[in-house]
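In what follows, structures are represented as structure tokens.
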Structure I
Amino acid sequence: MTAAVALDPAIEDLLDSIPCTARHPRIVENLPGGLTNRNLKITNPDGCCVLRIPAGGPGLLGIDRDHEHANSRTAAAAGVGAPVLHYRPGQGLVVGFLPGRTLTDHDLHHPAILARVAAACRKLHTGPRFGNDFDMFETQARYRAVVAAHGFALPDRYDEFAPAVERIREAVSVHAGPTVACNNDLLAANLLDCPDGSGAHGGEQVRIIDYEYSGNNDPCFELGNIWSEAALPVPLLDVLVTAYFGRPRPAQVARARLFGIMSQYGWTAWASIQHGSSPLDFDFWSWGMEKYDRAVAEFDGTDFEHLLAAAQRED
């Protein structure tokens, strides 16, 4: 649900200075979501678009907005992302508004929708490469260093799992293939079902938005991140991986699940940084602890050793 909003003069001036948002009459609405951006939908005689304004704060997450801009253009050229209309370094990115329904975690429990998500991932992954790389093992280590440097809080036992993380890194590297262009942040809110009125579960294709953390990565990180973010049961990870590869791939399911655990662990450190530094009114700690609790259950669970072994077998 969106609602027209009154804007402060600085944002009004920004909108007036951008060709695709300058025309009047215009309606400006807040879009929900966005933990490192403010997202505004602008409707005027030229159509609809979205202005993504970076949130304030000390910038400890290391988000590269130039990479976000370039990769958004690449994703649009691949037919997956929204068209990029304007970029103002340091101020915001304007993309076309995609008329689709934002997916929910519940939606991702439908195999038919997961199949369309897998198709969208394949389309992105087989498109042009991005201009930078993303590696959650390196990113988590960088976030952990930021936490230490600033004295931010971490949950109990966090560092206890560092040896397990190294074992995950070793296991997923055994059958690692070429990296591909990945979004790396595929929570359901970054997936839009763009309908054509056909099918029992929605539209023609899924589109992928928001490329703040994008970079070339292992495709199984993308799949494991989807599983993690939506808290899907393990059988649905198998459905997603099978749809992506076109046949059952048990080793890749194990790799994706291990990447999903690493995703939970890494984003926990992200949440710690945001909890300690973000000006936004959002409970980053609870958000991170929900992920951390699931990571701990995996680290401590009876499946962990089996996953490490399965990821290193031939499919």
Structure II
Amino acid sequence: MPDEVVTAGPATLPDGLADRVATFRDRPLVVEELTGGLTNRNYKVTVGDDAYVVRVAGAGSGALAIDRDDEYRNSVVAAESGVGAPVVEYLPDESVLVIGFLEGRTYTDADFQLPGVLDRVADACRRLHGGGRFVNDFDMFEIQAGYLRHVLDHGYRLPDDYLDHADQVARIRAAMAVRAAPTVACNNDLLAGNFIDDGDRIHLIDYEYAGNNDACFELGNIGSECHLDDDQLGYLVDAYFGRHLVHKVARARLHGLMSQYGWTLWASIQDGASDIDFDFWTWGLEKYERAVATFRGSDLDRLIDEVQRAD
């Protein structure tokens, strides 16, 4: 078991599910619920010497721009690249995904401070991005706009000055379009808990938000989710590209800003609609406050200039 995976103790799969998963049918199972899922119920199921993770989708995930069929297909692509967990079975009518349980250590933010980790993270990202393309695209500018419509339509609460930054978002989007980057297969949600280190290589899990995207979004989002400082994010970008590229570092930092701004709305939707016992509002405000610090900081104009320039 990964060092940081926490189980909620012995459990049972939802009614009748064990009989509907062919891998489990008529076999003795040991089931433990895994904690920490914010859009799924996750179970570790041990069958003899083999272990699996069963992901049961939560209600309302469509409002979060999650397509479970795309998640399944992209998980298969990620497994074929050698980065994702093997896909064992998928029940589309029930949005249930069964994958192999990866032995290793699940990262926390503190692991990204250890020597050599950022180089290995860059290597894992290159392996995913260099594999097959995913079946859909992901663009945080579009996701953010869709989330915002949903929040406003449903009257969910929003930070008071959230809309004040619309002009800056438009500036950032236009600047990034000047040197548009090719898209690659990205996970798009690489918080620390989605890195599994087996001692030899790092695996990347959880493809709910996967889609073809700018590699710098992946890097910038890692920086945001794993709380890297600007120098650490710059090092990660340099390690990924194999050299220092000012416009790529600027691109990753701006994508990190947009991930914070966009995922704030994800939290607003979850705060208004989810029945999961989690403080989504506080989680989202932490991201929003970091985004506002960049919107109002002295670096924004420089980053917008640098992202448009060749090195």
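Values quoted throughout were computed directly from the atomic coordinates according to the rules given, and no laboratory measurement underlies them. Since we're looking at a predicted model, the values are computed, not measured. Cβ atoms are built from the backbone, for glycine too; each structure is taken alone.
Work out the source of 16.6, 48 here, i.e. which of I, II gives that when Rg and Dmax of the Cα atoms in Å, for residues 104-223 alone is computed.
Only one of I, II returns 16.6, 48 for Rg and Dmax of the Cα atoms in Å, for residues 104-223 alone, namely II.
Taking FRET efficiency 1/(1 + (r/R0)^6) of positions 72 and 240 (r between Cβ atoms, R0 = 25 Å, to 0.05) from the coordinates of each of I, II, which one would give 0.35?
II
Quick check for you: by distance in nm of label points 7 Å out along Cα→Cβ at positions 112 and 216, which of I, II is greatest?
Largest value of distance in nm of label points 7 Å out along Cα→Cβ at positions 112 and 216: I.
Could you tell me which structure in I, II was used to calculate mean count of other Cβ atoms within 10 Å over residues 144-151 as 17.8?
It was calculated from structure II.
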